[in-house]
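A.B. asks: In structure tokens below, several structures.
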Structure 1
Amino acid sequence: MIAFEPMTADSGTLRRAFGCFPSGVTAVCALVDGEPVGMAASSFTSVSVEPPLVSVCFQTSSSTWPRLRDRPRLGISVLAEGHDEICLSLARTTADRFADVAWDSSAAGGVFVHGATAWLDCSLYAEVPAGDHTLVLLEIHGLRADPEAAPLVFHGSRFRRLAAI
């Protein structure tokens, strides 16, 4: 018989369990008053083909999501192997997150990180409150992808590499 740890006020146990699931890492970015604004997000997933939707979750305490939510377009960059430092920079809460990040923008204002495995040009489709996070559904309007490029993988609070079999 399997025994489970009870859910307690200590979120560390739950975080460790969540860390058992490897995830890719994305950058969610846009131009705000002519400057790039963005953040790293590992809670990205595909949702629907018709309409084309993806989702990302943001902490309700985020000060960046409120600056991005009303932008006409958001750039989603699926970060690639070797983007470790870019991810760490975009996850910071202080300083210029884009100081050492090479990026481009679209005419509609989405910001995209150079060398990503995929770029998705998106707009806000819906927001759903979800505990201490907001689940954000984004509609895809255009994309570029390089399936041969290795993704940045986050697992157990560390960046990892995929191994070919």
Structure 2
Amino acid sequence: MRMLFTALLSLPLLAGGGGTVAFRQTTFLAEVAATEQEKAKGMMYRQSLAKDRCMFFVYGEDGYHSIWMKNCLIALDVAWIDAEGRVVETAQQVPPCSPMRGDDCPTYGGKVPSRYFIEFQSGTVKRLGLKKGERLGWDLTLDDGRVLQGGLPMPKARKR
């Protein structure tokens, strides 16, 4: 039974919908956390996040959206963005919070009103040189079929 549980934890836990997020010429495959349940689960129990992947958290209105790393096993970089895709806040190398701590995990960010936030592999903000005031773009499809596009226009796919 324990082996089955361990195997399940290593599988990708897909959130509600997906699409792409882009910054300059770098494109990420995005999972979408739109419902309260999806947002609460976030990146919990993941053992890795590929450098070309991210999780996009959707809120219906601007607010102070901090993150809580409860049951997260990996460090993350986070960018909070406004409705136009402008970065309003970042946090780098946000450390994981062991399940052994229970509910005693710190929160990060959410000091500036934002509409969305995006979680990336730790080191992404520095690697891309992503800074406050810069803009990202996104093209997402939610579970219910709604399309959410915003920010900068998405880069055109490169021909191979």
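Since every read-out is calculated from the coordinates, none of them should be taken as a lab result. Being a predicted model, the structure only gives us computed values, none of them experimental. Cβ atoms are built from the backbone, for glycine too; each structure is taken alone.
A.B. asks: Of the structures labelled 1, 2, which one yields 11.7, 31 when Rg and Dmax of the Cα atoms in Å, for residues 56-95 alone is computed from its coordinates?
C.D. replies: 1
A.B. asks: Comparing Cα Rg over 2.2 N^0.38 Å across structures 1, 2, which is largest?
C.D. replies: Checked 1, 2; max of Cα Rg over 2.2 N^0.38 Å sits with 1.
A.B. asks: Still on this structure: Of the structures 1, 2, report the one carrying the highest value of mean count of other Cβ atoms within 10 Å over residues 24-31.
C.D. replies: By mean count of other Cβ atoms within 10 Å over residues 24-31, the leading structure of 1, 2 is 1.
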